[in-house]
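Right after this note come the structures.
Read-outs: derived from the displayed coordinates by stated rules, not from any lab. Predicted model only: the values in this text are computed from it and were never measured. Cβ atoms are built from the backbone, for glycine too; each structure is taken alone.
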Structure P
Amino acid sequence: MVMDIWSAVGYYTVLFVAGLQSIPVQLYEAAQVDGATKWQMTRRITLPLLKPTVFFVISINSIRSFQIFTEIFTLTGGGPANSTQTVVHYLYDTSFRKFEMGYGSAIAYILFVVILLITLVQRKLLKGEQL
């Protein structure tokens, strides 16, 4: 888990910095002229305008967490007693070690549908719409 967090924190930091830089400075200046505090500017300007970036980061991170393979494959191989087995590692074992390609394809399609549904739910929740 530490290895995964360490490898991803830089990417997500760059995304959030880009999101913050895309917010026009004029909005902060206008809020300051109107007498807004730092907290009010953060709550009313920064957070709402970062919503697309937050959605993107949460979606990418969710997809990435479902598709974690390299760390498991290189560090533990799914062991001891399958305690670190993930869906993608199980798909790999089924398809390429046991040569059950049909079953492996079915796992991949189900994984795709699960990831798609979770992404759509996240999209609805972050847009504030009801499911």
Structure Q
Amino acid sequence: MRDDDLELTDPFPLSETEITWAATDNTGNNSESCVQKVTINDEVTPETSCPENIIVVSSNGSPVLLEIAIATATDNYMGDLTILGLRSDEAELGAPYPVGETTIEWQAVDAMDNAAMCTQIISVNFNASM
């Protein structure tokens, strides 16, 4: 019998589960039991996929407001998966992007704190002749 009251054939959760095994002789007089601990760990990092790099032109050299797609990620375990994007200039993702190159480090973190990253590059070029 499992300590989580699930069937032995049900999937085991990420954690430790105890199974109590019992044996009784044919007369029902002598019985023995033991406990088996089953530990399931998730050490597999999520797989991330960054949005395409973006190249835009600013005709007056001003920062450019862009709509940024969020990275996607999949994980081997169906628990919570958090995706965060951090800009190299430490501004908010929705803030205007300055002339030059800004990187976004996308990080996916699963329920067991396994993390994977990918990088997206935002290039804002200045073209005064536009």
Practice item. Match the computed value 19 of relative contact order in percent (Cα under 8 Å, 6 or more apart) to one of the structures P, Q, and report its label. Key: P
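Which structure, out of P, Q, was distance in nm of label points 7 Å out along Cα→Cβ at positions 6 and 30 derived from, given a value of 3.6? Intermediate results must be reported in sequence, preceding the final value.
Values: P: 4.5; Q: 3.6.
The value was obtained from structure Q.
For FRET efficiency 1/(1 + (r/R0)^6) of positions 38 and 54 (r between Cβ atoms, R0 = 35 Å, to 0.05), which of the structures P, Q scores highest?
Top value of FRET efficiency 1/(1 + (r/R0)^6) of positions 38 and 54 (r between Cβ atoms, R0 = 35 Å, to 0.05) goes to structure P.
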Revision key, fill the gap. Value 2, 9, 13, 14, 15, 13, 11, 8, 6, 4, 3, 2, 1, 0 of P(r) over Cα pairs in 5 Å bins from 0, in percent was derived from the coordinates of, among P, Q, structure P
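Hey, semi-axes √(5λ) of the Cα gyration tensor in Å, for residues 62-101 alone derived from one of P, Q reads 16, 13, 8; which structure? Write down the numbers at each step before the final one.
Numbers: P: 16, 13, 8; Q: 28, 9, 8.
It must be structure P, since only it matches.
Could you tell me which structure in P, Q was used to calculate helix-only ellipticity at 222 nm (-39500 (n - 2.57) for each DSSP H run of 4 or more, over all residues; to 500) as 0?
Q
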